[in-house]
Structure formats: C-alpha cells, structure tokens
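Read through the structures below before going on.
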Structure P
Amino acid sequence: MALGIITAWLVACGGLRANDPPAESLLTVGRLFGTKEFDTEPLPARRWSKRSSTYFTLEKSTAGTGTELVRNDPATGRKEIVVPAAAFVPTGAKEPLAVEAYEFSADESRVLVYTNSQRVWRRNTRGDYWLLDVGARKLSKLGGDAAPSSLMFATLSPDGTRVAFVRESNLYVQDLDSLKISPLTTDGSKTLINGTSDWVNEEELDLRNCFRWSPDGRHLLFWQFDTTGVAEFHLVDNVVSKSPRVTSFAYPKVGERNSAARLGVIPVGGGTVLC
C-alpha cells in the first residue's frame, strides 16, 4: 500500500509519467531499506591459527547441507577442509549441527562447538556445546544430562584437557577424556550468581562471561554476584505472545542498593574458594 501511495504521489507531481517503467524496476526507498535486495554478502568470520600463519573460516558445505571448517593460507590463497560437514553430524542424527561458534584447542586437535543457542537478556549466551576430535572425527556432547540449551560460556583450558562452563548460576569443569563433570560451586540460586552476571552488571558493565582460566590451567577465577535485597523491576512484554508477559529482575534505581560482588579463585578439582 505504501509503495502504491508513493507511486501515485510521484505521478501527480510529475515525477512519473504514465508510460514510465513500472515502480518495481525503480530504485525506491522500499527497495533500499525494506528488503534485503541490496545487502552485501558478509565475509566468513575468521579465526587465526595459533600454530601457523593460516586462519580458519566456517563456510557452507560444498557437498550438501551444513558447514565445514576450512583452513586458509593468506599467502597462497590455498584452502583446505579441516572438518567436513559430515563430521558435525551427531550419532543417530540426520543433519549436521548448526555451528554458531567454535574454538580450537591450542594444538588444534580438538574443536569446541557451540550450537542451539538461546537468548539471555540481550544476547544468545546459553546453548549446547559439543567436542569434536579432529583426527578421530569423534563428536561428544558436553554437560552430561544437562537440559538442552542450558550451558553458558564453555571455555577450553590452556592445555585443552578440560572445559569450564556455567549452568544455572554454578560453575563446572568437565574432563574431556573421561567426560567427568566436577561442580566447583553449589550455592548458585536466583539471587546468588557464579561465573556470569546479574541483569544490571550485564547492562551497565557488559559483564557476561565472568570466569577465567589461570595460565597453567589449575585454577579458575570467577565473579560472584549477590542480588539479595536489590529492588525488583517488573517489565511488561506485549510482543512475545497474544497475552502480556511480566518479567521481573533485580534492577536498582539511583540511590538504591546494588548487588554485592566479589572475586574468587578455586582449584579445578574443587575445594575452598579463595577470595
């Protein structure tokens, strides 16, 4: 309707004549901003190798559905498929994983894969993580019996033997050979948050992934936020469904109490938190 009104207005003003080409062939505001007709195709995200002067890209499979990890040599332009799309197909599945992000271990023998993500406040920071053994083409889901899309910020240890992640406000470490999971914190709750942040610290300080590996991989440093006593803000969302939905979260106003924050250091095998 809007395009028709614009066309009629142009005809009335003398901008178009009756024998001019149809509006669909003209460069209009609607075509420029209302469609993706003139959008450029983005370049694949690049991740530099830590072992050579090459870099990796995630590209559409040339053999079918899914994506493949490709090694690129910027000096020669040569491409090498390191992980074909078929290697991203879990046992019993028909389609490969929809890879949203990935991380290589330091020796590039393993790839940590992020998929099936869900939004947490402002970004998709919760999802599923899989480990791919590049040489053996073995794909293993991480997190044990965790619910789908419930892991956050899974990160490989410096030596590539473990992965740390957050689930339901607690911090965990999983051994990648045995797949044994060790909880490092157990006190996480709606008001006590380990390894990630509360709403206001994510909003104002851009804090999301709130833990770090030590260089030797033997300890983890993490943030803990306590929102006890912080006033709640109630947000009415009229968009997500036919009926309004109310979301409540701790959000202090000026002069009110903020969440308490502290840093802790804990061994990867568990034990006492050093603050």
Structure Q
Amino acid sequence: MRKLSYVGIVAMALLCLVSGCRKAVPAPATAGPRAVSLAPNLTEIVCAVGGLDTLVGRTSACDYPPEVAKVKTIGGFGTPSLEQLVAVSPTVVFEVDLDDQAMGRKIDNLGLRRQHVPCNTLDDIPAAIETVGSLIDRKAQAQALAAGLREKIAALRTRAASETNRPSVYVEIWHDPVMTAGTNSFLSELITLAGGRNIGDELQKDYCQVSPEWIVAKDPDIILCLYMSNTGRARQALMERNGWQHMKAVAASAVFDGFDVNLIVRPGPRVLESIEALRACIQKKASP
C-alpha cells in the first residue's frame, strides 16, 4: 500500500509538471451561468440585471442589495480565496482590480474564466453592465439598463454644460493625511454633473494627498466629507480646524457629511442616485 501511494503521488506530481500545475475545476452542479463577483460594484450590476440567482460567490465588501448576504463569501475585495473559488464552480469570475496582479494568473491557471470589467469612469458603467449581462444570460435586461443610463447621463451632461457660476467644491476623502479627488477621478465628474466645480480638477491625478494650506488658499464654497470609514463627527471636526473658520464653506456651514459613501464612490447602477445626493448639498448651499 505504501508503494502504491508513493507511485500515485509521483504520478500526480509528474502530471502537474506536464500540465503546468493547471488544476481541474469541478463541473458545475447545475446548468446555467454561475458567477463570482470580486468587487462590490460588479455585484450590484449582476443583481441590477436580474442575475442574483446566478451569483454563487461574492467578497466580504459586497453588501448591496441586502439579498446578497445569502451568497457565499469567497474572500475580501481584490483578495479572493482560490480554494473557495474552485469550490463554488463558477462559469465566470468578474473582477475590477485585484490587489495582487499575480492573483489573476492564478485564477486563470485554475481553468476558470476571469473577466476584467473596467469601471474607472462614468462612461465605463453602461459598458460594464452590458459585459456582465452578456456573460450571465441577461443580455436583454443589461442592454435596456445600459441604454437608459447612457440617455440619462447625456441629459445630465447637457444640464451641467448650461449651468453657470457653479460653486467650488472640495471633496475630502480622508483627513489624516488629507486626501482629495483629482481631475482623473470618478468623483470629479459626479461633482460636475451635480452642479459643482471640483477644486481638485487642477490636479492631474485620481486621488491624492494635499496640504491644508492649499485647501485654505482655494477657499471652496462647499466641502464634502466622503470618508470610507465613519469617524462619527467628520463635519464638526473639520469646521474646528485651526485657520479654517474664515473659509467660505466653514463660515456658511456649507460642510456636509453623513453620506452613504458606498453609494457615492461605487461606479455602478446606482450612480444617478449618487449624483442626486451630491446635488442636494450643492443646491442647499445655492438656495437663499
């Protein structure tokens, strides 16, 4: 028995070397698409096109819609467990940006179909919806949703182009160190479509650290606190910073927090809601 076991192990090792250590993926237990989403916005897209029943795996960061709580967690955002990926036998694995790019090759070597779905800009969202929908047999629903979204985005752009004297907006995405959204960020276009003018647009970056002195010198009309981690009193703490009391936004109490940050920062099917949430603050400041 020992000899047979040893021979078996050697044979398996040789087979692994010949095949490039490519692991076999178990056949799906049921017919039809079986999707794993490795990003919260992609999970939202799967569900928005009616594909919740196809979702067999998600990350711990995927929390919307609430029904996804019933779906198996297979790791963190960008950090999936390969063992758990294999266990759910997906027909497609959707990802936006893996923490370790080598992870992508490992997923490929498992024999799984990995679909990278870019979602860096507003225009990426309808295309992402169509890509996801086509791979989970929800093509018609995805095309209808994407077409409606493109139409509404175009209308928002037309409205924004006609607006004059838009208030300047400073977005603070973290306070220590102080970080904001530059012109290459997803947030920058949301602010524009919400009727504001992002002071970070002069920064040719997406998200970056800035100095408090730079912010004070820009003297924005509105300040939005969009912290991913809830500090409990972001607005009050910002208004109490030394030297900030004479800034227009602080003097006018035009500092806002309490946002559903996941809604605002996720480039997904709820993007129109995020624009309206930002617009509500900007309009509140603009009202007499």
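Taken together, the values in this text are just the output of simple stated rules run on the coordinates, not laboratory data. None of the values given here were measured: they were computed from a predicted structure. Cβ atoms are built from the backbone, for glycine too; each structure is taken alone.
Say we calculate FRET efficiency 1/(1 + (r/R0)^6) of positions 244 and 260 (r between Cβ atoms, R0 = 25 Å, to 0.05) for every structure; which of P, Q gives the highest result?
Of structures P, Q, the maximum of FRET efficiency 1/(1 + (r/R0)^6) of positions 244 and 260 (r between Cβ atoms, R0 = 25 Å, to 0.05) occurs in Q.
For which of the structures P, Q does the calculation of log10 I(q)/I(0) by the Debye sum over Cα atoms at q = 0.14 Å⁻¹, for residues 60-203 alone return -0.72? Let's see the in-between values first.
Numbers: P: -0.72; Q: -0.90.
Going through each structure in turn, the value belongs to P.
For which of P, Q does volume of the Cα convex hull per residue in Å³, calculated from the coordinates, equal 238?
Going label by label, the one that fits is P.
When you work out relative contact order in percent (Cα under 8 Å, 6 or more apart) for each of the structures P, Q, which one comes out largest?
When relative contact order in percent (Cα under 8 Å, 6 or more apart) is computed for each of P, Q, structure Q gives the biggest number.
Which one of P, Q has distance in nm of label points 7 Å out along Cα→Cβ at positions 68 and 252, as calculated from the coordinates, equal to 3.7?
Going through each structure in turn, the value belongs to Q.
Distance in nm of label points 7 Å out along Cα→Cβ at positions 116 and 140 was computed and gave 1.8; which structure, P, Q, did it come from?
Clearly, the read-out refers to P.
Upon calculation of helix-only ellipticity at 222 nm (-39500 (n - 2.57) for each DSSP H run of 4 or more, over all residues; to 500) from the atomic coordinates, which of the structures P, Q produces -2000?
P
Between P, Q, which one scores greatest on Cα Rg over 2.2 N^0.38 Å, for residues 124-227 alone?
Ranking P, Q on Cα Rg over 2.2 N^0.38 Å, for residues 124-227 alone, first place is Q.
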